[in-house]
Every structure is written in C-alpha cells, then in structure tokens.
Structure P
Amino acid sequence: MNPSPTLRRALAYPFDPPGHSFVFVAGEGYRLVESGSDLFADARIERDGSHVHLGHALAELGAGQTDGMERRTPVVGYGSNASAARLAEKFGDGPDHVIPVLRCRLYDHDVVYATHFASYGSLPAAVFSSPGTEAEVSVSFLTDHQLEVMHASEGENYRFGVLETVIEVEGLGTLKNPSTYITVHGVFGLEGSPVALSAIGARNRRFAVRDQKAVLEAACRALGGGDIDAFVSAMVANRTHRLAQCRALRRHAIAHADQPAAS
C-alpha cells in the first residue's frame, strides 16, 4: 500500500538539508560558492546557473539592509533547521529574512532521535554527547528578530542552550561553545541506546543508525502497535492525541546529559 501524504511528509524529515553552505532569502536556499573574509561584502552565490555577488543578488531579490555577521547569533542546526524548505515554512518567502547557513563539523556529539513527535508526525532530531564522533551539520547566523522566530517555532520540547564543544565552520574556522536547541525530554532509546539519524552524516559513530521509517515503526510498536500510517495520521489530525503519545513515548527516553528525562 502506498503511504498517505501525511506519512510521506513525516518520513521526509529532515527535509533534505543540502551538503553545502547556502544563503536563505525569499524562500530559497542559494548555494554559497565563495565566502571571503566578510560574507556579506565578499560572498558569491549560485543563482540561475551563474555565480553572482551576494550583495547584487540580495538587491535584485528585494532584500533591504541586513545585519552583518558580527550582529548575528550562530545557532547549530542539526535537523530540519538546516533545510531551506523548512526555513521557508518558518520564515516565509519574502525577501526580509536573509540567513547564512554554513556547513560545520560538530565534535563529540551525534545527531539522534528525540523522544517527542513533531506536529507533522516525525520523530525529530536531538544532539547527544558522543565522544570522538564528528557530525556533519550546519550553523545558521540569525538576527535578533530571526532568533525570536526560531525560538517560537521550537516550542516546549527544546530549550535554547550552549553546547560545551567546538564546531569547525566552513570558511570561518573554529567556534567554541555554540548555541543550539537541546531536547528537554531525553532522546529515543532502542535497546537502551540512542539512535542516530541516517540522514545526517557523521564519523566515528557509537550508536545504531536508523532512518525515519524504522524509528517510527519502533515507536509505533512501543506504543501499542498497529499500522504506521494510521498511527502517524491520528497524531497529525489530533493534537491532544499526539501530546498523549509524546508523554507515553517518554517512558522509553534516555536522559540527555544536560536535562533529565521527563517522567
């Protein structure tokens, strides 16, 4: 049986984050092909098959004056926040929001599954301490207003905090103790261990790696079984039911190092 549109969307998480740096503007992610010492002054992006100066492209797209990198907060995006499609859902397709999203390597952490269901039915991502692991993620440079929008979109399942580690940012070098969103309810456990996202690349992984379908099937079995399509569709259709399933799933949580699992 073909999956319903609801299940297809849930299985699409993290919505194809690209393996390269980009600048998000007007609802699109434009590949960054040259950064330079000052991104907004020197960068070039790929647009319509050509490499063009970022400043010229922003002017043509209708973007007004935007804050420079020095006035922005770097925030590690390890799941769908590194996806241009998901950023468009959060920030819209107008030219006002310009967001550099740079590839980076996150040290001593892996990207694993959280222990709550997103409003669209997926098990979203979380970061978890994993000495020796190097995860391939991104870092978004957000203005104060963009940070407020991002805070609101993360809801009650994450808190904004600092990771006591370093990231190696493409074109910028090392950044210590970056900010990110940290799950407050622990992470999903499979046989007593976190489960890493197959959609996110990493070196020296310590945890089992599964795709979204496999972990949703495991969560479905843990919460009573049944058809995965019906399981996901019921949660998407009924917020109260989804929140009840989130609470039930927390019984299978592994505590995050920075926050005990909720009971």
Structure Q
Amino acid sequence: MLAAAVLAYAAIRPESSEASLYALVAGDSGKGDGSRQVYRHLVEMLPSLRPLGVTFHYLLPDVDWHDKILLALEDLPERPLLVADAGYMYAAKMSGCAQQYDLFTPDIGELAFLADDTAPHPFYTRNFLLADEERAEALIAKAYADNNAAQHMLVKGRVDRYAHKGLILESVESPDVPMLEPVGGTGDSLAGIVSALLAAGLEMREACTAAFRINRRMGLLAQPTPAFSIMDILAFLQDAIQYEQKVRSFL
C-alpha cells in the first residue's frame, strides 16, 4: 500500500518539491506490540502534524486505541480525510464509529464482515470466506443500513464498485486480468493508489473510479504470471497512470 501510494503520488505530482506524504510504520508479529507503538506515536504527533488526510492500513484491531486516535483527530483545527483498509477498518467497525470515516476499501469478504452486525471480527462473519460477489449490492446496502460503512466505499472484486451512502454509483470491470487473482497485494496497491489520488486533490468519486482503472491497467501492462510479486506489477504503475491521464484526463 505504501509503495503504491508513494509511486502514484510521484507520478501524479512530479513537480512537488516538498515531502507531502508521511509514513508511520512498525513491525508487528501479530501480538500487537508494533501496532500499539503506531497508535501511541500517532496520538502524540497528530497535533503537530495536522494532516490533510490519513490512510490507516494493517494494524491489529484495538478499539481502545482506535477511539483515542479518533478523539485526537477530532481535536485538530481541521478534520482530515479519513481512509481505512484492512485491520484498521475492522477496528473502526467494531468501535461503532464507521460513519465517521470518509472511505473504506473492503474486498467482498470484508464487505460481508461490515454487513454482519453481530460479527466482532471477519473470522466470525457468516460466509466470510465464501462471500458471493453477486450479493455485493445487498451487502453494501446492509452495511449502510446498520451504520457499519464509511460515507464512501471502494469495494474490490471481479467487478470493482464505488458506493456512497448505500448506492452503487460506479462499477468498473475492465480491463479484466484474471492472472492478478493469485498475486497478493493487488488490493493493497488499490488502497495506496486511491490515497495518492485523494492527496493530489481529486474528489472521492473520481479518485475511486480512476484508482480502479489504474490498478487494472497496471495489471494488464505487467502481463503477470502466478510467480509475480506485487512489486513486479508496481513497476508498471507510472505507465498505467499516464495511460489513464491521456484517455480520461482525470487530472
């Protein structure tokens, strides 16, 4: 996610001379020590950092720390744009504060978790592993009805969907690159790309639909095999952005 965000922002804003992106990372073996370091440091630094936007990604879900961060964000003079994916998205839902986020970026299994108002974690979600993409519209509506969705959602799948307040407003299904399926990290790259587009000033709907197309175009240009890593595919990110800028003129 971080690599995609940095590479995408550099391609979109090559003239930027200042460090506009700030990354906070820590190692975590699954016990939560690294995640708690990130939580603690973020609470301490937010008043001086004053970010325009924050994207939260792989963090061990911790509702107490999540709530402390949300309070620190609310104390800022200007509320930043809030994007959540993966573990932090789970914490946002578990805390009952999903609606305070601007964008969630779930895949279809994570969407099933958001739509399950009784599940404390995706592992306990009904049909989490076997979530049917054909039910995406119903799952999106359920997540919004139960207040377990952000204001906007970018739903990753065979068909990518952008939803706002329960309605699917955009669907993108081409280019279709089935060989991306066995490559881990393509959902993470999508989260990074949309974060970069938002940082570059695109409005939410345009950023999400452009991110869908760029991520798919990148995969098409890479011509991946199951032996590829996400870094092999990210080598084509700049070309994909240039293609979409030429065809769509989104910036």
Task: Comparison of P, Q by mean count of other Cβ atoms within 10 Å over residues 179-186 - largest value held by - done: P
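Looking just at distance in nm of label points 7 Å out along Cα→Cβ at positions 171 and 211, which of the labels P, Q belongs to the structure with the highest value?
Details: P: 3.2; Q: 2.1.
Between P, Q, the highest calculated value is found for P.
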- [ ] Identify the structure, out of P, Q, from whose coordinates helix-only ellipticity at 222 nm (-39500 (n - 2.57) for each DSSP H run of 4 or more, over all residues; to 500) was calculated to give -7500.
- [x] P
TODO: Supply the structure label, taken from P, Q, corresponding to distance in nm of label points 7 Å out along Cα→Cβ at positions 83 and 99 with the calculated value 2.4.
DONE: Q
Task: Computed 26, 23, 17 for semi-axes √(5λ) of the Cα gyration tensor in Å - originating structure among P, Q - done: Q
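Which one of P, Q has Cα Rg over 2.2 N^0.38 Å, for residues 51-162 alone, as calculated from the coordinates, equal to 1.02?
Working: P: 1.16; Q: 1.02.
Here the read-out was taken from Q.
A value of 19.2 was derived for mean count of other Cβ atoms within 10 Å over residues 59-66; which structure in P, Q was it taken from?
Numbers: P: 13.0; Q: 19.2.
Answer by label: Q.
Rule-based calculations on the coordinates, nothing more; no lab input. Keep in mind it's a predicted model, so treat the numbers as computed, not measured. Cβ atoms are built from the backbone, for glycine too; each structure is taken alone.
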